[in-house]
Structure 1
Amino acid sequence: MDRIYVYPERVEYMVLPRMTALAEVLWSAVENKSWSSFQQRLKPVVNQLKGLSYTVAESDCKVLASATVESENLCVNLSVASAALEIRYTLDGSKPTIQSEIYQLPLPITAMTVVRAIAFDSDNNKAYGDERLTVVPHKAIGKTISVQQASEQTASLLVNGQLATDRIFQFHEWYAIDESGLTAIIELESLAELSGVDIGYQAGLYRTLYLPTAIKLWVSTDQQEWQLVAAVETQQIQQSSPRIDIPFSAIYSRYLKVDVENTNRGFSEEDNAVIAMPVYIDEIVVR
């Protein structure tokens, strides 16, 4: 759907300093393009635009957080486009201040952690943004996961350790499930004691999502014979939103299968008809 902005300040915010970046890309010869050089030249341009009372986005000042998995170890990486800014962060969910730790190296994560970060400009003592990322190590982190339904998304999104239920909804952070449902099989590489699964399916802010209508969990040692260990229906899923914890009696298994049912239908203004509606989940946390 196209967006129409009627307030000049909002229009300015959406195009500045994007027009500067667009001009740099289109007018500069390939051999002259330099990200570090552009960053240095951007700050005076932004200051000039602000001096002329334009509303300018500070996108280059926003901290971005992401998690990586290496050898089953979970780490959080923080970055900011502007090299002139330093990153301050906390690991307890509290808002960072100028007194918070300075980010230098990737942060190793050994337990469920809420990472928050700001960018700080020492020249004007100003803080920018408030990035938030909840990460959780678990037994399926970085493991091989396969899905039976065709999808444009990568299934590894479901075992990357990043939760999205406390963030503004962003499509790329969620795995979409259409009316055919989802059957995901996680290979744990060796026998492991399993006792439960946690799944998120409701966004933290600004968007209400359709919920799964049923979830079933199965385990197997050889991927031939499967044992049903837990099943939840619509009412329990609705009551548990935004995440559901599904415990089961401890059992040793090498494979975990997660079946998510989606029978949701709703009216689409775009199609002017009742159609199947997608469900989104963010992570399959395996205990």
Structure 2
Amino acid sequence: MNLKEESNNIMEVIVGPGYIENPFYLENAALLLERDGAYEGAEILRRRALQLLEENKEKDNIAITNSLTRLGNLLEFKGDFEGAEEFYSKCLELVRNSEDLNEEYTADALNNLANLMGVNGQLDEAEDLMRESMEIRKKIYGPHDPKVAQSLNNLGMILEEKNEIYNAEINYRKSLEIMEKEQGEEHPDTATSMNNLACLLVKVWEIEEAEELAKKSLNIMENYFGQDHLETAETMNNLAIILELKGNIPEAGKLLHRSLNILEYYLGSTHPKTTMAREHWEVLSKEI
């Protein structure tokens, strides 16, 4: 069965027979499937939407760019980093060579590819791309915009992986300062900056500040997304690690077990994040 047939079969289940192919409908249906955790079906629809856009004689580069990005996001979420890199790279190539796409698209494409390369261990290239993205964003939005704060945070993660702890901390703190001022202290982007700084502080044994930031971050995520959301689970997991280091094994175990259940529900049992959390839980549960 080819991609078109697979896509049509899925769409007929969603909207009924007589469906007429349209990339806009496919993208919206893929979003619905993603929300329900049906990621394989969503991927088929997103691939078909991209195929239709690329086959159209009247190229809509903005639509193609958005489609490449969404497909890359989905594959990255699924843990298919090689597949995600392929589409992020195609997206960056398109925006660099297209006259009808402005620098905002370039900055976003650089950011996405840099983040993925950081995960894949291509740290020097990731740093170069992220710095380029950040400079474009500073030029467009100014130095104190949340988009720049996002770049600072993402650059901090890359520098942390390179073991440049001092420089990573500077970037995290700058990011948090901007987010608190521009987005507010209860915004999830602020919570993300708090959480990343907390994780870094653990490495330099500033445990008390790390715990304070992690608890604030988790509180924001729970209030914003709910107690059983994927974003909440990842913050919960990091707080569990801090409490474990402080010797509070029972509370760490409760948080880690809750986090694992959420990860299994959203990502499945074989996703790298789920596997890592399960292995940690199996070790920690023996100490409870």
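No lab work stands behind these numbers, since they all come straight from the coordinates. Note that this is a predicted model, so its numbers are computed, not measured. Cβ atoms are built from the backbone, for glycine too; each structure is taken alone.
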Mean count of other Cβ atoms within 10 Å over residues 70-77 - structure with the largest value, from 1, 2: 2
Structure from which -4500 was derived, helix-only ellipticity at 222 nm (-39500 (n - 2.57) for each DSSP H run of 4 or more, over all residues; to 500), options 1, 2: 1
Mean count of other Cβ atoms within 10 Å over residues 22-29 - highest-scoring structure of 1, 2: 2
Parent structure of the calculated result 34, 26, 16, given that semi-axes √(5λ) of the Cα gyration tensor in Å is the read-out and 1, 2 the choices: 2
Top of 1, 2 by FRET efficiency 1/(1 + (r/R0)^6) of positions 102 and 166 (r between Cβ atoms, R0 = 41 Å, to 0.05), largest first: 1
Relative contact order in percent (Cα under 8 Å, 6 or more apart) - highest-scoring structure of 1, 2: 1
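If distance in nm of label points 7 Å out along Cα→Cβ at positions 142 and 230 computes to 3.4, which of 1, 2 did it come from? Intermediate values should be presented prior to the final figure.
Numbers: 1: 2.4; 2: 3.4.
Label of the source structure: 2.
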Identity of the structure behind 146 (criterion: volume of the Cα convex hull per residue in Å³, for residues 110-197 alone, calculated), options 1, 2: 1
